[in-house]
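There are structures below to look over.
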Structure I
Amino acid sequence: MKNWLLPVAVLGLSGLGLLFASKRGPERFRTFLDGRDEREDPFGEFNQTIESELAYIQHTLDQLTEALEA
């Protein structure tokens, strides 16, 4: 089994070096980071659905607890 950690690290660092060495690289990197802030959360709707289901389960458990105490 070959050790691929060193070649991958070298390629990654050299790629970042080339990105920031070019004239447009830092500008494009900044626009990419700025664009990430404006984009919508891809899991936003999923998270809201899960939160509502958890609230429903909690409500049902509370009702079950009250029924068992009575």
Structure II
Amino acid sequence: MPIVVTAMLAALGKVLLSMLTALFTEKFLKIAIISGLEKLSAKTQNDLDDKLLAAAKEAWGYAPAEEKKDV
């Protein structure tokens, strides 16, 4: 591969990595985890995962965007 192409790919890789690390903030990860837990708890019959979801929401002070507008 020519050096110019290699340098361009390296620069592109650095930019993409920077964008990816900026995306993975604490707030984003909490929302992603809660969303995953909500989907999982909707598919099961037991209440153990519902309790886990409720505990995660309580610990992180999570409220959906619609509920936060009223406050």
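Data table
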quantity	calculated
Distance in nm of label points 7 Å out along Cα→Cβ at positions 30 and 46 - structure with the largest value, from I, II	I
Read-out Rg/Rh (Cα atoms, Kirkwood Rh), computed value 1.43, structure in I, II	I
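Every number here is computed from the coordinates shown, using simple stated rules; none is lab data. From a predicted model like this one, the values you see are computed outputs, not experimental measurements. Cβ atoms are built from the backbone, for glycine too; each structure is taken alone.
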